[in-house]
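The structures come next, written out as C-alpha cells.
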Structure P
Amino acid sequence: MSAYSDKVIADGATNYWRLNETSGTSAVDVVGAKNGTISGGVTLNQAGALTDGDKAMTFDGTGQIALPSITTPVGCSVEAWVKSATGSGDDMIWTNRNSGASTNTYLQLASGQPQFGNNSNVVAWSATRIDDGQWHHLVGVSTGTQLDLFVDGVLRSVPNAFASPAKTGTGYIGRDDFAGFATATIDEVALYPTVLSPATIAAHYTLGTTVASGSRPPSFGYWKKVWSAA
C-alpha cells in the first residue's frame, strides 16, 4: 500500500480496484467484496499512474473486467486514473450498467473527452480532450441534484441540475454493453458512497503525482583530502 491508497481508504471508498495484479484472472477489490474477472485483451503488470511504482492494466479494445452487481447511491463518487491515445470512439472506464442504457452510472472518455453520467442522457463532461497518451485523474461526483466532473484535481464540467436516483447493475471496468470496450490503460478505480469534496479530490491528485518517499535518487558526497607537507 502507499500514501495514496491509504488516503483512498481513509476517505471512505467502499470498493477499490488497484489493478496491480501481475498475473492471473482476478482483479481484487481491496476494501469490498466485488472482485472482478479479467478476460479478453487485458495486459497486466503495466506501468501505473502513481509515483509509488504500483502497476496498472492495459485494455486493447477487446478486454474487460466483469464485476458483480454494484449499487451507486444517490450521493456518490467514482474515481480512476486513465491513459489513452485512441483519439476517437468511447473508452468506458467503469460502469454498473443494467438492462437498459438509462439505468447506470458510468465514467468514460467519449472521443477523448471525459464524461461522468448517471443515465444515457445526463452527463457532466469536460470539453478538454485528454487522449494525449498521458495519465489523468478523473473523479465523477453525483450529489443527488447535480453531476460534476473533476479532471486532474480541478472541476472541469459545467454544473447541471439532475435528480439522481440510486443505480444498481452489473459492473465493468474497461467495457460497457452499449458503449463497447476501452482502448486505454486504467488504474486505481474507486467507488465512494459519499460526495467527495473538491479539497479531497485535489489531495488525491496531489498524492498520486508527488514523488513517493524513498523514491528519490540517493545523494552522493565526496571525500576531500587535504595534503600537507611533512
Structure Q
Amino acid sequence: MSDGAAMAAFLASRRSVRQFAPAPIDRAVLERVLTAATTAPSSTNRQPWRFTVVTAALARDAIARAVRRRTEALDAVIAGGAHAAEWRGYGDFFWQPLAGAAAIVVPATRVHADAIAGFLRSAGADPASFTLPSAMQPELCALAGAVMCLLLQAHAEGLGAVWMAGPTVAQMEIEAICELAPPWRMVGAIALGHPAGPLPPAPPRRAAEQVIRWIEDEGQP
C-alpha cells in the first residue's frame, strides 16, 4: 500500500469514541496529542487557540456535573413539548463521555481585530462595502483544524476521543473551572481516554461524488 493510500485508510479508521476504560493517559502521550494540535495552519500564523487539559479528578467531575445539571434543565422543559420523544436520551451524550474520560480537553479561541477593515477605515472607506476574509471566521476555522490534528494524533496513539458541542450548555461553569476569560471562549469540549472496547462501526458517509464538484478542462484525465 502506498503512503497516500495508507494515510487515507488511517483517516477513514478514526471514530468518535464515547465510552472509556478507567485508566489514566500517560503524560508524554497527552503532550504529543496536544502538540499535534499546534501544527495546524492559521490565518497569518496567529495560532488563535488555547487548550486546557483537565486530568484532575475533582475538576473533571465538576465539569461533567455542570453539563449534566444544565442538560437536565433542558430535559425538564423539552419533556413538555412536541419533541420530547426525539430528545429523550439525546442529552445524555452531552455529559456521559465527560464523566468517563481520563482527560477533558477544552479548546478555546479568540477573535482578532480585522486588520483589513482597519486599513479601509483609515482610507476613509466603509468596510461593510466589501466582503473581507473575516467573513469566514478564520480563528474558528483555525481552531477546528487544530482539533482535527489533535483527534488524529489521539487515534494514532491508540486513544479514543470525541469533540462535543453539547458541553457548551455549561459554558459559564466550564470557563470558570478552566480559568478562561474574554477574549477567549470555549468551543465545546473533547473527551479523551482509552477506548472501553472495540471502536464503533463507521458512521454512514455521503459518497464522494455527492459532495465533490470538479471544474476541469475537457478531456483532462
Computed 25 for relative contact order in percent (Cα under 8 Å, 6 or more apart) - originating structure among P, Q: P
Structure (P, Q) behind the derived value -2500 of helix-only ellipticity at 222 nm (-39500 (n - 2.57) for each DSSP H run of 4 or more, over all residues; to 500): P
Structure responsible for 1.10, with Rg/Rh (Cα atoms, Kirkwood Rh) calculated and labels P, Q on offer: P
At a computed 2.9 (distance in nm of label points 7 Å out along Cα→Cβ at positions 28 and 52), which of P, Q: Q
When Kirkwood radius over Cα pairs in Å, for residues 36-107 alone is computed for each of P, Q, the largest belongs to: Q
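Since every read-out is calculated from the coordinates, none of them should be taken as a lab result. Just so it is clear, the structure is predicted and the values come from calculations on it, not from any experiment. Cβ atoms are built from the backbone, for glycine too; each structure is taken alone.
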